[in-house]
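What follows is calculated from the coordinates using simple rules that are stated; it is not laboratory data. This is a predicted model, so every value here is computed, not measured. Cβ atoms are built from the backbone, for glycine too; each structure is taken alone.
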Structure P
Amino acid sequence: MKKIYFVFSLIVFVATNSFSQFNEVFEKKYNLANNLVNKSNFQDALPIFLKLDSMAPQNSNINFYIGLCYINSFDNKAQAIPFLEIASKNVSNESMGDYFETTSPVYSLYYLGKAYHIDNKLNLAIETYNTYKNYLKPDQKDLIKDVDRQIEMCYNAKKLEANPLKIKIDNLGDSLNSKYPEYSPVVAIDESTLIFTSRRPGSTGGQKDGDGKYFEDIYIANFNTAENKYFNVRNIGININTDGHEASASLSVDGKQLFIYRDDNGDGNIYVSNLINGEWSKPTKLPEPINTKSKETHACLSPDGNTLYFTSDRKGGLGGMDIYSSEKKANGAWSLPVNLGKSVNSIYDEDAPFMHTDGVTLYFSSQGHESMGGFDIFTSTLAENGLWSSADNIGSPINTTDDDIFYFPSADQKHAYYSSSTLSGIGDQDIYKITILGEKKKVAALKGLIVDAETNAPLVGKMLVVDIAKSDTIAILSSEDLSGEYYLTLPTGKKFNLIVSNEKYEIYYDTIDIKPSTEDQLIIKQIALKKLLDVKYKFNGESIGIGDIVLMKNVIFVKNKPNLNPTSEPEIAMLADLMKANPTLKIEIDAYIDKIGSPQFNKKLSESMAETVKQSLVSKGVDEKLISIKGFGSDFAITINRNEQTRLKNNKIEFKILTNK
């Protein structure tokens, strides 16, 4: 999948009364910090922004960048919240990157939502994401899709946290973890040895990436039975580690083959090292068709050594990184890899496959499926017919609202090792040991297709699931773009309202009654949507229909006030007559104004203007429930305010027909 990236130009501001004093200092710091941010080196950019904040306190854009640095930091992500809260009080689409700007970009709201999300303030996250979404234009489809996905994951988190696993989680401690990232634990079957990856100081080459993190090296530790902890942590040695990136991937069941990842100057390949007479050999690169010119990052063997599972972003996948399998031939070569399909892979990234010793249970990490946020850990089971079961989130609190990756279960599956970016850790990512004390409650998996009722063609549909007893939304999701497939899990013993929408189809309503059960349930349901009739309406001499946006040319306001000019009355009355003649017609009133005032003033004024039009319609007998409003301020001004004539082009009222049901 194409990833969403927000590209910023670094904006440095100076308080008006201190401009002359700090102009040169700000300019130098601007150039340095801009270079660091462009390289995603948030770690080294942060102290510069903190210094700028001390020079120009409460500056919205400086606070935005401080928050951005914290949310991309090793271990201080929650510290982004107060800075982004300040930044988000003064946002505008008009931020141009000038040093004297006093507003912050609307992306402040997105990252504030993300900070709340990571900090498990889920209701605040949903509210903030929706506020950010209101600033997006309809044609910004990738950004809308991304924020909808963030909201979906917040609801996933709420649902999963309501059905937690009974577990004990132990951080492996500062004898193994540091304030730097530790991840990808690989454990011998008797758990006497643990191999892992770290980006701590003292790496073989001593180099840092552009993001300020040390290159990856592989480390090894032994288990001290008397003290019940891993000790003797050491670099695995120069046979394996080089001046570049190396990361542990997996260990064969017999403990004699270690699969590792090497960056290879950005190419990314999988290597294998063999344990010979107690020493790890120099790794050899796996041949094609495993490694290619694409990036391959993680691999593991099946218990019998005959199947290799690995991740790759090669062409033909379902998303970014996908999981593939390859069978060992009689001559020792590997067969052409096979994508594991939609049950395992998603349009997002998958990583860290691990096949359990039972030979059928695959553990892996994914940003897709029912993730709570970032990467979550899932399982899928290989059936005798060769098909994989739908990905199952292993649950909270193992999975959190941040990245949870590299899960390594014991043979009896009663405990496991994994890495997580939880806020309570020692550093960025830490390695933990989990003891599973009890299973999560059984759930019902609801899956199927959303299709056109007449043609049976798959559709994109937005699905809302409401717990009837609590009147609480527990899931919001969309079916996949091309297939129309959907999948979600629901608690048993409850009734739910299911609401499915597509702007070109009638809204679908249904009630699902899931009976209590001691076993997981599977409910397959096809949802057929009926197409809306292509009804046309006459307004002001024009033919309009569902989804059309209509400019109200004669609706004019008193300058800088939400008061209607009397000449607006006939056109508003015309719209009222249209709605009363079609009493189920729903519309949205959108107001836009010029750039004369501040962004905050313009936003509030435009909202008041839209509300004025709504109340005028209500006073003429239109049901207020049929009218929604949005005020866009001056964010989408179409021309520069050179004179009164061009200013008026930016002051407009539009209405959009949403539905007629």
Structure Q
Amino acid sequence: MDLYSSALPGYAELQCFSNFTFLRGASHAEDLIARAEQLGYMAIAITDECSLAGIVRAHVAAKEANVRLIVGAHFQLTNADGSTALSFTALAQTREGYGNLSELITLARTRTGKGSYLLTPDDLARPNGPYSHLRGLPECLAILSPEFPAKEERLDAQVEWLASTFDRRCWIALTLHARAMDDIHRGIVQYVAEKHLVPVVATGGVTMHVRSRKPLQDTLTAIRLNRSIAECGFELAQNAEQHLRSRLRLANIYPQNALAETINIASRCTFAMDELRYEYPDELVPAGVTPTAYLRQETYIGAHRRFPAGIPHKVQTQIEHELGLIADLKYEPYFLTVYDIVRFARNEGILCQGRGSAANSAVCYCLGVTEVDPARSNMLFERFVSKERADVPDIDVDYEHNRREEVVQYIYAKYSRTRAALAAAVTTYRPKSALRDSGKALGIDPAIVDKVAKAHHWFDSSADLLNRFTESGLDPEAPMLQQWANLAAQLLGFPRHLSQHTGGFVIARGKLSRLVPIENAAMVDRTVIQWDKDDLEALGLLKIDVLALGMLTAIRRALDLVSQQRGEPFEMQDIPAEDSATYEMICRADTVGVFQIESRAQMSMLPRLQPREFYDLVIEVAIVRPGPVQGGMVHPYLRRRQKLEPVSFPSPAMETALARTLGVPIFQEQVMQVAMLAAGFSAGCHGSA
């Protein structure tokens, strides 16, 4: 730290809205963190309105930038008559305080429809029933945000409530944005604070990381109000002071004691997101049995069912290897949770199928989660679970799409809505929506906006936008169009709202709402958490994927039809393993409506590859993908399959990994095996290599 910087007062920004305060915040959390680091802030709090949706992204960025992050949220309390009571910011001091904050957000969000919330003063001063422990929001600090300009009588009543509800854990925010009545506002805030012996703290009311984001902030305001910027009037911020300001400027604006209070508050907030720990449901395991022992038991019961003539030595070795790795990483409850859900589906006659990297697991096969026989394949479990990568497993299971809801409701019934909810999916601005909303905000003719938006392609870059203006008969050099293009480019990737993940469930041992806030989804009988799959992965939290697949429904109907015609049950296992007539149709590319091999690219490849057995189809599906195509694997494999060139291997050791694909690496597992055989990598280190 240089002499100039050390002479400036320390400062922590305690009121900061990211773009997860939808259509208000004009900066990503990552940008806010980076700017706070540049300005030498002691800490920064991300306090989105009744939301922790952006806090994980801020946490990841703060760790990388070595910036202290304070977790908080901003709330507007509503009186019984619908009028606004007051606004305040809550900051979590400890893990217990974080849990209380998360639960308060859940309370506010789940009592109203999607996208809104309702919180009253009594929810904090006199909560009843199951929320009585939230009285005064223990282990959290409260900062009142007075209206501007402050009115003495109203502020006096608000501070009286604040002081009685948050005894010795409350402050009054002094937010100065170089507005005409700043001096009057400051005087009233300080007078009321002295009267009630409540300290004043400096806050920025930040909505953007730099002042140049003001045009975008105005655009977001216009979108939120469904008006053009020109029609927004006093709804727009008066200036660009709602950005992260330099400590020199802050020192010239705020009293020294108000700045010092920011450091005092920051020092009292010791909670960090790394303290969150996921606890698996414990009712999956019978009393007196450990998860490790129960998973082993169920795996071997399933293995004997799968191999009635005896478990092959190769399979048993694979099972023991996987169980050992699962035990080392303590993932048994995760596997048992998936197993329980799949078992329910199968008992109810619902077709389901695990897929993806979970197909590399003999344990999943024995539990009935997947159908890839380890005796007929060369499995590499470390593609699925790896000790070196320390990433969380992800078992994708598809269910009949018209019966998936039964599985969803089974999860809710078993664990209750307090312990289970769907992961969120963050809906962000894409090129066309960014063009439409920013163009409307600028007051551009709707016909022009529509024409330009329709001309824009999903694969266009920001630079291509000016070309689309030209193609639409517009002058790309016009100042208005330049501004439109700039605003649309800035808006790209901004979160628009939270929706529900296609089927990713998070299930907890205790109250899920103390781990992450829960809110209502647009769909009836659905609740979602405020974090998406990337947030969960960043924190090492596990989700259970319950996905819908229409083809499984088609298969179920086909099986029922065959059963009806034959007059006896006909199930999946009754389908002949290798039917030559079916393969003849496939080789002719007569595959319209056949899942996985009905695309034009697949149909053009089928007559060339001439699949004659199931593994040929596995290769067929895998080879028509960007990796093998761009890697030059397709033609060498076809030539070798058609015996136009000899099959060869770089070394005898490589034959183990490449024999089934004629010496051409096609699958990710093969690349991993080559790295292990040729370079001596361990089975799990490929992810970091």
Top of P, Q by FRET efficiency 1/(1 + (r/R0)^6) of positions 83 and 243 (r between Cβ atoms, R0 = 41 Å, to 0.05), largest first: Q
Entry that produces -7000 once helix-only ellipticity at 222 nm (-39500 (n - 2.57) for each DSSP H run of 4 or more, over all residues; to 500) is calculated, selected from P, Q: P
Given 13 for relative contact order in percent (Cα under 8 Å, 6 or more apart), calculated: source structure among P, Q: Q
Source structure (of P, Q) for mean count of other Cβ atoms within 10 Å over residues 171-178, computed value 21.5: Q
Which of P, Q yields 13.2 [Kirkwood radius over Cα pairs in Å, for residues 451-506 alone, calculated]: Q
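Which one of P, Q has mean projected area of the Cα convex hull in nm², as calculated from the coordinates, equal to 33.9?
Working through the options, I get structure P.
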